[in-house]
Structure P
Amino acid sequence: MSYIAPLADMQFVLQELAGLGSIQSLPGFEDASTDTVNAVLQEAARFHQEVVAPLNWAGDLEPAHCNDGVVTTTPGFVAAFKAFGAAGWQGVQHPQVFGGMGLPKLVATPCSEMLNAANLSFALCPLLTDGAIEAFMTAGTPEMQQRWVPNLISGQWTGTMNLTEPQAGSDLSMVRTRAEPQADGTYRLFGQKIYITFGEHDLAENIIHLVLARVVGAPEGVKGLSLFVVPKVLVNDDGSLGARNDVWCASVEHKLGIKASPTAVLLYGDGKCPVASPSGGVAAPGAIGWLVGEENRGLEAMFIMMNAARFAVGMQGVAVADRAYQKAVAYARDRVQSRAVEGSSGPITIIHHPDVRRMLMTMRALTEGARALGYVAAAAFDQAHADPDPVAAAEARTFYEFLVPIVKGFSTEISLEVTSLGVQVHGGMGFIEETGAAQYYRDARILTIYEGTTAIQANDLIGRKTARDGGRSALAILARVRATVAELKQSETLAAIATRLEQACDALEHAIVFIAGAAKSDPRAVYAGSVPYLMLSGVVLSGWQMGRAALAATHQLAAGEGDATFLRTKLGTVRFFADHILTRANGLAESVVEGAAGTLALEEANF
């Protein structure tokens, strides 16, 4: 079975939960009419189902490989990427003036979900390119934007993000790649970068690397880092391609999953491709680069890419979870095994067994809850950037920034649970590679690691987003959740959901108050519960969106609107979420508030 985009749920979430109508009324989004949005989603579904999804299994069997610095991608990737660029999919949310569609992030998000569900490895190239475009649009000069952005949007070029080095993983203060200033205003870069996604490939004619490096003489630590744009091939003043830059792919990693995505080791200034300065002279070692923004403020600019990537990786979690769910349902409908627990004349398809239903419902509920939370966050991003009311824009920005580590951390963590359940539904056949269920499990495993591990997201959520303002932002969001609880209580049929959501709110408030009160006096105790706090926040806030979905579905059914089958299915899914997912909240809150004693009980020697 291949991928079928869940358009009905996507459109329901866009309209009923994320408030597409409100986003359409913001300045700059006048072209995002409902007809246009629906047409874009329909065409995105067709493209990714027909062009990208069929390459997913092939990429796992025949990964990208490197030979003497040249990376060859999976057969079919080059043609698919050319079609992707030609169709305009790289530019959905980017400015029309540079060749994009200029649509809201809220519309780009389901398009991105479809792409990632169709083929997670293939999707990583556009994901990093999106981040590069955002970095140029935010931190680049107008000249830089004009020079680099149009070809990134068209798909002629792609972008990368170069942070990690062998000695500098999450701790970027250890970055040692150096940049030597040149008389013509350029820099020559020397160093090694690792884990560079699509750092070398054959999909496009040029690769635009955004590289963190330290200018000679810069201060130690992160305050001495600068950001440089370093193209694989230099670009002449007339826009044509010039000499090959001194950037060399030493190897690509052999990975557990996302095998078709080349994860490159890049050597800068190793002398493999000596190059002359753009102003002339003799070819010499050192990759030519241009400063983006100001010296020693590179991390600020790079964080634009990192934040965009963190949100995008969260949506990757939703995407691979949905793909695994679809495959598990198809298998459960076909696989005949055992008699019914209440008795039957013969073996039945396994979808009738109660525990298989439990697994499928867990997969479905977690995926739909995470999707809804991600789309709501995307809408907040659009409002933060386009709302003419500065107060409303600031509130939306605070809301979005609070949600980003949750979207990234929670959505990727649940993708592991969902894809693991997908293997379990298949039974022994799930452990056999030929069925394909294991690929989703292996592909999902990286999502909780890259662009900041779950612990890094959780530390951000606790330190910057909760403790810094004494819990005020967190409690303000919780007040909105309680307003939904009050609405749910007004409906007899939704009373059980209201009860579960209210109990979950109480649990989250208990954790927030503890964090706000103990962050300074006992930081180790607070941070010992950081990941449980992130997961608690994800459970409650995705449960909030599911509660809102139940209200919307109930109102539509009462008014005789919408697809009754879809709406009743949504209500059933929300009820399962309330009874099986929201009930996790109390245990997670106890781990946050009381769990440090056990977490920190052993001395180092006892491990």
Structure Q
Amino acid sequence: MIDIKDRSQCTGCNACGDICPAGAITFVTDEEGFWYPKADPALCTECGQCGSVCPVTSGDGFRKNNYKEPKCYSGEHKSVDVVFSSTSGGMFSALADVMYNAGGYVGGAVHNEDFSVSHYISNDRNDLKALRRSKDLQSNAEGFYRKVRDLLDNGEKVLACGLPCQIAGLLNFLGMDYEDLITVDLVCGGVNSPKVWRKYLDYIEEINGSKIVSTENKSKEYGWRNLTQKFVFENGEEYFDTVKTSAFIKGFIGSYLYCRPSCYDCRFKGFPRAADISIGDFWGIEKHSKATDTDMGTSLILVNSKKGEAYFDKVRKRINCEEAKLEWAVDGNPSLIKPVPVISDKRAEFFSDLDKMRFDELVGKYDVPGAGQKKRSSFRRTLHYVKYIATVTRLHPSSLFNSVRYSGLGNLLKGRGIVCGTNCRLNIDRSAKLEFEGILTLGRKDMFRRSKAESKLFIGKNAKLTVKGDFAIDPNNDIEIFDNAELIIHGGRSGYSDANTGLTIVCGQRIEIMADVGIGRNVTIRDTNGTTHFINTAGYRPSRPVVIGEKAWLCESCTVMQGVKIGRSAVVGACSLVTKSVPDHAMVSGVPAEVVQNDIIWKM
């Protein structure tokens, strides 16, 4: 009868529950949110099958037929849409497509309605959207092994994907090598507590004031390396939590506070691998591959068996792939050979406080560096801003003078204020109000060191400039904020915001540029025709507010006119004249601009 005394010796793979012929095993969730098997003595027949399938206690028999050293590849799906919709390079989709085309079944982890995760299998290609993307938390596989066995016994073809411990559990459960089974395991850096995940989701809903209706792990809209969790809410809003902002990532990758106890002593590292094929992110591939690095995601593929090699040959036509050295893979993914490290000794205290504190405060409490580290961190931040100011101003006296004059040296060293490049001309009225929560860079870079391209900023009487994040503008720009008008720049919250050369902003009432906006060359944004120009037409107003929505992209030489709101993640085509508001996720083009495509998703 199974009896878990040491929690580090149970992976929660659920294989013992599926093998039990008497139905004596159920799974009980502990205070950390992880489930463990519990046998009912009244039902248990002491048959010992639960122990025989346990991947921790049954030995390494599941590795016996695989290569001692796998064949290693880097790869990316040929479809941009698939890559966008995948965690890395879209390799799972390519593997699944081959199985679907053969009339087979594909199984893996999916989000449930409450965003918990469980294993699911079907032969419906429409389920691929739910199956792809990693989930980063423990997946409940109760009943999955039985379904796979039943399908195989009925002559069906199956591709089963899971964590290495789950694939080992599946192979032990089946007890024989099925020719029609292809197993795929994931490069695993530890599984997180479902309870902690739910706490994180509750926090995200709280700070956004709405219920989550969908979420995507490693959304590509801010690039592959930003590890972005995308959330969509009932109220239609979106939120992107990147590696820079995410409390969940800070507690996971930063301190490994809430991985399953068995992850710190994982038995499924190294080679041979358990599965026929292993896939994951090929971190660090840009150091070795001559392929263009687009930050869209590159898959690591390890072919671990003869059967896996034959299957991978069928997949090749769907992907662009190159052979890679195994040491490259290990260098970028040490979790291939090493368990997650124990960094914090505050795990018990963390879980004790889990139900008492807001998630960001909780993670912050148990991830605070010592006083010496704080000082060094503060020093490094100050040094960073000193170097940045020196780079932009090129230590030109007038550039340094204007930067300090309108920002204050203390503010600049904390990352707040205006940093002026060479050839900056500022005319700011004494009554103007300047508020900084980030750096506005004027004349960020000039490829020609002796260029006379100017950066101009005018702020009139009682006008207001508010900078809520970092925003950089290349030379040859002209920003004018007229008397009593207001320009608000949110800068880069999750990703970055910048404007290329030739930006013109004419603000007569109110212009707001939201977070993470990208602006091409020679773009004009204006909310006014001037106070002396009037057109004899009903409802005419010379000035009306303009809003450039979060993560919008304004392409070269477009013009945004007064009264326009550019929607979130919208794209304005080159040379377009925008005279009416643009919906979220729409692409517009033309003079005047019209919607040419909806549901646009793009990477910054």
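All of the numbers you see were taken from the coordinates with simple rules; none came from a lab. Quick caveat, the model's predicted, so the values are computed rather than measured. Cβ atoms are built from the backbone, for glycine too; each structure is taken alone.
Structure values in brief
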{"quantity": "For Rg/Rh (Cα atoms, Kirkwood Rh), for residues 32-351 alone computed as 1.05, the structure of P, Q it came from", "calculated": "P"}
{"quantity": "When distance in nm of label points 7 Å out along Cα→Cβ at positions 272 and 400 is computed for each of P, Q, the largest belongs to", "calculated": "Q"}
{"quantity": "Distance in nm of label points 7 Å out along Cα→Cβ at positions 528 and 584 from the coordinates reads 2.3; which among P, Q", "calculated": "P"}
{"quantity": "Which of P, Q yields 0.00 [FRET efficiency 1/(1 + (r/R0)^6) of positions 216 and 488 (r between Cβ atoms, R0 = 25 Å, to 0.05), calculated]", "calculated": "P"}
{"quantity": "Which entry (P, Q) yields the derived value 3.0 for distance in nm of label points 7 Å out along Cα→Cβ at positions 104 and 456", "calculated": "P"}
{"quantity": "Which entry (P, Q) yields the derived value 5.0 for distance in nm of label points 7 Å out along Cα→Cβ at positions 64 and 80", "calculated": "Q"}
{"quantity": "Origin of the value 3, 16, 26, 27, 18, 7, 2, 0, 0, where P(r) over Cα pairs in 10 Å bins from 0, in percent was derived from one of P, Q", "calculated": "P"}
{"quantity": "Given -6500 for helix-only ellipticity at 222 nm (-39500 (n - 2.57) for each DSSP H run of 4 or more, over all residues; to 500), calculated: source structure among P, Q", "calculated": "Q"}
